[in-house]
Structure I
Amino acid sequence: MPLKIQPPGGERTWAAAVVIIAGIISAARAFQHGSMVFTLLGLLFLVCGIGLWFNQQWARWATIILALLLAAQAGVLLVTKGPNLLRVGIILAALSGSWQIWKEFSPEQIAEVKGTKRPLISFVLLLSEPRYLEKAILAQILSAAWGGDYSSEESEKTGRFVVGQSPLFMINSPEGFFMLNNFSRPYFDESPETVAAEVQELRLRKAIEDHKAWLSVDLMQPANPEANPQSTYPQIAKLIAELAGADCLAIYHPESHKINVWDSSLEEKLRGPNPLQDFASPAFVPVTAVGPEDPRMEAATAEARRRWPEFVAAFNRQDGTLFSIKAPVTVDDSTEFIWIQVTGLEPEYIHGTLGNEPVELGGLKMGDPIEIPLGDLNDWAFIRNGEPVGLFTTKAIAEINKERKTTR
C-alpha cells in the first residue's frame, strides 16, 4: 500500500529532511527576531526541501542556487567584517550541501535508486486523533526511551539532540540519525475505508477505518555506516513503545507490510530483544469476515449442529475443559460471530460469558454474561486430554483465508 509521504530514498531522504528542518528553524527564528528577509529565505528553503522530498528537479536547482547565495553572503561578511566560526561554518555547509544536492538528486541517481528501492527502516503508529508534540516533550520521551539527556544545550556535545517541530523532527543519537513524523491525517494514499476493505480481520479493519493521524520513527542514517540498518530496530521500537498511548489503534511495519491491532501488552514486546518478531503476534483473537453463504462455512456449521450432542454429553460429565461455543451476537446494526465460554445448558438456550473482546458490540466486553438460543449455534469446542475437539468453522475459515492469500 503506497504512502502519502513516501521518502525519496537513499541519501536523498536525509538531504531533503535536513533542508526542510533548516527551512522551518530558520524561518521561525528569523520571524521571532523581526527579519522578514531571512524569514522569506527560510520559507524558500522549506519549499525547496518539500520539492526535494518528491524528487522534483526544480527543487534541486533552486536549493543549490539558494545555498550558493547564502555562501556568497557569508563570504562578503567574512571579507568586510572579519572571519568567525559561524561564517566559515555557513560557507562550508552551503558548499558541501550544494554538492550533495547536485550529486544525489541528479535524474540518473533518482532513476537508479527508484529501480532498487531501499526498504524503510521504521515503525508507524496509527492514531485515533492528532497528537500534540513539541521539541521539549519529545526530548523527555527520548531520554526515557534511550537514556541520556536530549533537552539541554550541553546534550549536543554527547551527540544527543532533537530539532524541528510537528510534523517533522530530526533526532541525533550515538546510534544514528532518525526522523520522527507526526501527521494529523490518515497514513495511506487511499482513504482509510478503501484500505480497510482489503483487510479480512475485522478488528484490524476497524482500526484502519478509525485512524485520523499517525506518527512514525524512521532511520535516516546509522552512526556506523558499515552497520546493518536493521540493527537499529530495537532502538526504534523502544521509542515507539514510549510514544504509545491510549490514542493508538494499530502498529505498522513498512518494510514487511505487517500490521497489528494495538494493545498495551505490545509495549513490553517492543522493548524486548526481538521487536520485529514479537510485535506482529496478535494481542486479540482474530475476527475474520467470512460470508455465511460460503459452502465450506455452511458445511462446518451443519456438522457442528449435528454433533452437538457430543458437546452436551462431555459438558455434563465435565469430560474436558474450556467448553465454548460460537454464535452471532447483535447489538444495534452490528453483528459478530463470537466465542462464548459455556457456564450452563438448557434444552433451548446456552448460557455463558463472552470469551473474547468484541470489535464493536456497544458496551459489551469480554467476560460479560450472555444467553444464546440453541438455534443460533455456529460452532463449538473444548479441550480433552490436551487436544481440541470441535472447531469446525475455524478449520473452514483457515482454509478460506489461505485460499485468499494464494489468489492475491
Structure II
Amino acid sequence: MVKKGCDMGKLEDYFIFTLETFAHRKLRSLLTVLGIFIGIAAVVTLITLAQGFEAAINDQFAMMGENKVMVLPGSLTSAAGMTSIMTRELTDKDLDVVKSVPLIDKAAGMSTRMALVKIGDEVKNTFVTGLPTDWNILTMYSGVTLEKGRYFKSTDKYKVGVGWLYTQDTFVKKPVKVGDKIIVNGFTLEVIGIVSKIGNPSDDSQIYIPLDSAKEILNSTGGYMIILAQTKMGADTAKVAEQVKEALRKDKGEKTGEETFDVQTIDDLKRAYSSIIGLVEFVVIGIAAISLIVGGIGIMNSMYTSVLERTRDIGIMKAIGARNSDIVMIFLIEAGMFGLVGGALGVAGGLGLAKLVEFYAIQTGVTLLKVSFQPVLIIGALMFSFLIGVISGVVPAFKAASLNPVEALRYE
C-alpha cells in the first residue's frame, strides 16, 4: 500500500514498493526466481570451467612453442578421420618425407598402445608409448620434464620411464623409484626415469619405452601414431606445415582434400580445441535458455498475480495522482528485480558449483580443469537476467496501467 503524498516519480519509491513485495511474499518470490537461477547457474558454471580449461590448454601449447608441426594418420576434424588415427599408422617412409622438407630441423615418430603393466602384485592396463632415443621428444610436451633419472640412450632396450602417478601410494601400493623393475606385457624393464606431473590421469599413468623396443614389447608393426617435427629457427610454421603436407601428398599420390593424413600446427590445435569448447558452450547455453524461458514465464505469471492482488492499491495510486507511466515503471522494476535476484543467486550458485567441480577434479588428479571468470561475465549475467525480468513484466505492467481507477477502488 502506497501512502498518500508519496512522490511516485521518485525511483526510490518504486524500489521500496518492490521490496515490500519480496518481504510479504517470500515463498512465491523464491519460486518465481527459480527458473532464472537454474539457467544462469548452468551458464556461469559451464563458461567459467570452459574458460579455465581453455586457458590451461593454451598455456601448455605456449610452453611447447610455436615451431612444432604434427603429422597424424587421419584428421582431427571428422569422425572418419578420428577413426583413422586410431586404426592406421604412419611409416618410416612418411618420416623420411617429413625430414626431407628443407625448413624442418628435426622430426621423430612415436607409437602408443594399451598394455598390461605389472608393479609388484598389481596390474594396470594403461598406455605405453615408444619414444625415439636420438631426440628427447618428451620436452616437446607442455611443461613435461624428468623429475628423476634420465632420458633414453641409443643403447637402451629394456628400460622404461614412468608417469608421475606411479610414485603415488594412492595409485599403486608400492610407489615406483628409479632402479625398480616393472613388467610390461611380460617383459621385465628397469625404471630409469620418472616423468613430472602433467595434470591428466591418463597422461600421468603412461609408461614410456624406447621406440626400438616397442615393436617387440607392444607387438606392433613398427609404425607411428604421430610424427612430431620442429621447424628451423625463424621459419613460418604455417608455411612449413603446408610444405610438409604437399610433400606427403606428392609421395602418396593423393589429391588435395583427399589426404589420408593430417598436418597440424600448434595454432591449428588451439583453434580445434576452441571450436570444440565453443560448440559445447553453445549446446549447454541452448539448454539453459529453455530454463530462462521457463523462468521468464514464471515471472510473467507472478506479475499477473501481483496485479490482481494490488488492484485496489493501483486504484489508490491513480486517485492520488500516479500516472500510467508510474504504474508501468513500478511493475517493470518489480519484474526486473525478480530477474536480477534470480541472476545474482544463479551467479553465486554457478561459481560455487564450478569450484566444487574444480575441487573434485583436482582430487582425481585432473589439474587442467580450473575455474576462470572475467568480471564481464558476472556483469553480463546480471544485466541479462534483469532484462529477462523486465521483458517478462511488460504485458502485466501495461495491464496494471490500463486499469480504471474507479473500478480498481471497488475491487475486493
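Out of I, II, which structure matches 3.9 when distance in nm of label points 7 Å out along Cα→Cβ at positions 185 and 337 is calculated? Answer by label: I.
Among candidates I, II, the computation of semi-axes √(5λ) of the Cα gyration tensor in Å, for residues 89-200 alone that gave 28, 15, 13 used structure II. State the single structure among I, II that was used to calculate Cα extents along the principal axes in Å, giving 99, 41, 41. Computed on structure I. Could you tell me which structure in I, II was used to calculate Cα extents along the principal axes in Å, for residues 25-176 alone as 79, 46, 29? Matching structure: II. With FRET efficiency 1/(1 + (r/R0)^6) of positions 33 and 353 (r between Cβ atoms, R0 = 25 Å, to 0.05) computed over the structures I, II, the top value is the one for II, the highest of the group. Can you say which of I, II returns -14000 when helix-only ellipticity at 222 nm (-39500 (n - 2.57) for each DSSP H run of 4 or more, over all residues; to 500) is computed? Answer for the origin of the read-out: I.
When relative contact order in percent (Cα under 8 Å, 6 or more apart) is computed for each of I, II, the one that comes out at 11 is I.
Values in this text are rule-based calculations from the coordinates and carry no lab data. Only a predicted model underlies this, so the values are computations on that prediction, with no experimental measurement involved. Cβ atoms are built from the backbone, for glycine too; each structure is taken alone.
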